[in-house]
Structure P
Amino acid sequence: MKELDPLLHSQLRLAIVSLLIQVKEADFSFLKEKTRASAGNISVQLQKLKDANYISIEKKFQNNYPLTTCKITNKGRKAFDEYVNDLKAYIHPNQTNQN
């Protein structure tokens, strides 16, 4: 069996990437609300995903407040698809899944 991507095997990073797969982009507050994680933990996990080039992060100001926006990259989308397929192989080891 293929080793699962350790970056995506973390529950919070997987949740973040799963959310970003579904939307064009998401701001920090949205991710914090949906994952129910602390701001500090999300910040650390976002940086790990950014360092791996799974997401891009844009920081700017909106109405004098900081706004952090995240988007999934092509590499992140591909890694997520591979991770899902690898999980399917664990669940159904006698079937090959090349979706």
Structure Q
Amino acid sequence: MARYKDLDPILHSQLRLAIMSLLSGADIAEFTFLREQTGATAGNLSIQITKLKDAGYIDVVKKFRNNYPQTLCSITPLGKQKFLEYVDDLKEYLKPENPG
């Protein structure tokens, strides 16, 4: 039996993992907050948010506030589950081998 599981390809991207990390600690986050925290360009962040949304890991709501567009992101129950599984899988990678 293989010791290492395949890592979720959706989460195995630095920017998507950062987005999920930020959303796992917040009920909801604005696009601008995610952009500032990750240092990503607006275009790249938008692409990665779309990939997470298409996978069902996050919800995205677009609306207007004071006549300015606002994009709000939140993690879904599936996204929480997949994020926690990913973290657990990474922990397995970091465990030392048992001598045997």
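Every read-out reported here was derived from the displayed coordinates using simple, explicitly stated rules and does not represent laboratory data. Computed from a predicted model, the values in this text were never measured in an experiment. Cβ atoms are built from the backbone, for glycine too; each structure is taken alone.
For mean count of other Cβ atoms within 10 Å over residues 63-70, find whichever of P, Q sits highest and give me its label. Display every interim value, and only then the final one.
Values: P: 11.9; Q: 8.2.
Largest calculated value belongs to P.
Please state which of the structures P, Q yields 2.4 when distance in nm of label points 7 Å out along Cα→Cβ at positions 7 and 71 is computed from it. Could the numbers behind the result be given before it?
Details: P: 1.7; Q: 2.4.
Label of the originating structure: Q.
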